[in-house]
Structures are given as C-alpha cells and as structure tokens.
Structure P
Amino acid sequence: MGSETTCAVTLNGKCSNAKVRLETNVLQIRGADLNVDVTFDEMKNVAARDGVLTIACNGSVLTVALGPSANKWVDKILHPPSRLAKLGVRANWRAAIVGDVDSGFVDELRTVVSTLSLGRLLKNADAVFVSLSSAADCKRLAGASAAIKPTGAVWIIRPKGDGGVSEAAVRAAGKAAGLVDVKVVGFSPTHSALKFVIPVKNRPY
C-alpha cells in the first residue's frame with residue numbers, strides 16, 4: 001500500500017505535525033512527540049469528512065488532516081487489497097519459492113498460479129519468491145535472476161526493521177545479479193517484499 005504524507009494529527013486532543021504512512025494493515029504515525037501504530041483490527045469506526053480522516057480506536061479518537069486524499073485512505077482501510085493482488089499474481093504464472101515463507105502464502109499461491117515449484121527454480125519463470133533471513137541468503141538472487149523470463153520478476157521477502165537483511169544490502173545484491181528494484185509492498189505484519197526485474201535495456205528481444 002505504502003501511502004505516505006506529513007500533516008496535522010490529533011490524538012486525545014493533542015495535536016502534532018507528523019509523518020503518516022498507510023501500510024498493508026497498519027496506520028503508522030511518526031512525529032516529534034507522537035509515535036503510534038494503529039492496526040486495522042483496532043479501528044472501530046473509520047470515516048472522512050472535509051478532508052479529515054477520523055478513526056476510533058482503543059477508546060481514543062484519532063484525526064488525520066489528509067485533505068483531498070482522505071476518502072481514498074478510508075477506502076484502502078476498509079477494503080485492503082489481498083496479498084496476491086499487491087504482488088500482481090496471475091493465473092497463468094510459472095512461479096517458484098526459494099527459502100522459508102509462511103505456509104499461508106504457499107497455499108494462497110498454489111490455488112492461483114498454473115505451476116508452483118517449492119525449493120527449486122523453474123526455467124523461464126514469471127516470478128521467483130526468495131526469502132532472506134540473513135546476509136548469506138543474498139547469494140540466492142543470482143540463481144533467481146537467471147531463472148526468470150525477460151519480463152519476469154524476483155520478489156525478495158525480508159523481515160521488517162533492523163533484525164534481518166537491510167534494504168540497502170538487498171538492493172546491492174540485486175544490482176550485482178543484474179536486477180533493478182522497482183517496487184516495495186507490505187508482505188505481512190513482519191515482512192516486506194521488494195520486486196526486482198531485469199532492466200529493459202538488458203532484456204533480449
């Protein structure tokens with residue numbers, strides 16, 4: 001999802017100018033004196049009026065002065081896209097998963113794509129999902145890059161925060177494998193997914 005802006009935020013009558021980011025299932029607020037994460041499950045009432053997003057949560061009322069985008073944020077909160085939709089998964093895909101990912105994702109993917117390989121790469125794959133838990137796992141990108149079709153993608157799934165492989169390290173590994181990153185999405189509450197593709201100028205036609 002990844003919508004982000006800086007605006008006036010009020011929580012329990014206390015107003016602050018803060019950076020507000022709407023992720024897959026959480027609203028993140030970061031300000032000098034306000035640091036709050038509100039998950040969609042905690043939100044009881046979500047509405048927009050006159051450019052102000054209002055959310056009731058945990059006995060408090062949160063208002064975010066978003067302006068014209070307030071209604072769009074309400075829609076995203078009330079009707080979040082599925083994980084597969086965010087990843088752009090299609091029914092005719094040949095896909096592979098390398099490394100450990102949650103079993104729920106495996107089940108979701110298996111019910112949609114035409115071919116799914118677990119633990120082994122496929123030639124001319126439409127997508128390869130690579131799980132990284134340590135810097136040593138970055139070596140998997142080279143094989144994944146060689147496996148995808150010219151218009152295919154390598155999705156890197158990594159833990160959020162500082163506990164896993166940094167985005168900078170992943171991007172460097174992708175570049176070394178001849179790939180360029182084009183998109184980041186929230187994969188789960190604990191993981192994010194970075195999309196890498198072969199640069200257009202390097203694709204054989």
Structure Q
Amino acid sequence: MSRLSQMNANPTQGMVDSIRYLAGYLRGTMDFKLGGIRHEGSDKIDSYSDSDHHGDKSFTSRSQTGVLVLLTGIPSHRRSNTQPSTADSPACAEIYAMKEGVRDARLFHWVADEMGIDAPLPFVLQIDSKQAHSFQRDTCPKSKIRGSFYMSEDWVQGVRDLSVVTTKLVDTSRNLADIFTKCLPRTKFKRIYDMINDYFK
C-alpha cells in the first residue's frame with residue numbers, strides 16, 4: 001500500500017493490476033490482523049525502529065522507515081513510510097528511522113502518561129544497527145556519518161538526550177519493525193507476525 005500510494009499522481013496499468021490484486025488479497029484475509037494477548041499486571045511500553053536501504057531499487061532509491069510501539073505486548077502504534085530523500089548509506093537510513101522512532105515513541109509516552117499509564121523515562125528504543133546505536137550515544141567522534149547530518153540540529157540533540165531515550169541493540173531477526181520496512185518472504189513475515197502476536201510467550 002505504501003508503494004502503490006506513491007504512484008497515485010501518475011498511475012500505470014501495472015499499478016491498477018496491483019490494486020486489484022491487493023483488493024483480492026484483503027478480501028481473502030479479512031481475519032488476518034496484528035494483535036496480541038492482553039496480560040494482567042503493570043503496563044509496559046516497547047518500541048522498535050528499523051529501515052531498509054534502497055530496498056526496492058527497481059522502484060525508488062529512497063529507503064523505507066518502520067516503527068512499532070507495543071503497549072503491554074499489544075501493537076498500539078506503527079509507521080511505514082518512504083524516507084524523504086535518498087540516504088547516503090545504510091547507517092544514515094537507520095539513523096533517520098531511529099529519529100522517527102524516537103519522535104513517535106516519545107509522543108506515545110506523553111499520551112500514555114496523560115492517560116494515567118506508567119510511562120517512565122528514559123524509554124528504550126530497540127534497533128538493529130550498530131552505527132545508529134553508536135550515533136545515539138555519540139561514541140565515535142570521528143565517524144564519517146557526521147558529514148551526512150547537521151550535528152547542531154534539534155533532532156540530533158533530542159535523539160542523544162539520554163534522560164529521554166536510550167537505544168538497545170537487538171538482532172535483526174528480533175527487530176519487530178522489520179515487518180514494516182520491506183516486502184518480506186512469506187516465512188520471515190510469518191515468523192515476525194507470530195512474534196508480535198505472541199509477544200510475551
């Protein structure tokens with residue numbers, strides 16, 4: 001859907017065929033959804049961000065951002081959108097996705113706090129990029145990535161505010177936001193889908 005929406009201004013016959021195929025898929029999978037099992041006890045917020053890098057080269061050079069926020073194991077917020085410009089490298093694509101993840105998760109924490117849900121800071125954003133993890137903690141002062149971003153921008157300072165957010169490295173196979181970044185093979189899609197639906201198992 002994300003990719004098809006990018007061709008609305010100048011649709012092709014292939015796009016029309018793809019929309020028909022998608023409509024048939026949606027009709028045949030009406031009971032297919034991301035959910036989860038509600039658990040008793042204290043609330044817990046888990047956040048993930050991920051990106052591909054030129055994951056659909058035949059279609060666009062821009063990368064796809066994926067963000068997922070779960071409230072006590074239930075998917076409560078998700079994002080899947082194309083990044084506004086072509087990333088210089090996989091690390092830059094991951095850093096941009098991390099920025100979006102921090103923004104979305106921070107807003108989610110603010111809303112949760114206003115609703116009386118325990119949303120302590122700093123929250124943890126789970127990512128699978130060592131470069132993004134290092135960027136967030138500013139542990140590599142000579143990093144070549146510095147030439148790709150303006151370090152004085154507010155978002156950089158916000159991402160690096162350890163009183164608000166800290167990143168946690170997870171294996172790519174355990175990054176649940178991966179499901180929103182690319183067209184995965186059926187087996188991999190099903191594995192992540194099952195991990196989300198059975199989060200606390």
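Points to keep in mind about this one:
- A value of 14 for relative contact order in percent (Cα under 8 Å, 6 or more apart), calculated from one of P, Q, originates in structure P.
- Source structure (of P, Q) for helix-only ellipticity at 222 nm (-39500 (n - 2.57) for each DSSP H run of 4 or more, over all residues; to 500), computed value -11000: Q
- Sorting P, Q by distance in nm of label points 7 Å out along Cα→Cβ at positions 30 and 150 from high to low puts Q first, with the largest value.
- For mean count of other Cβ atoms within 10 Å over residues 94-101 computed as 24.9, the structure of P, Q it came from: Q
Throughout, read-outs are computed from the coordinates displayed, never taken from laboratory work. Every value quoted in this text rests on a predicted model; they were computed, and no experiment measured them. Cβ atoms are built from the backbone, for glycine too; each structure is taken alone.
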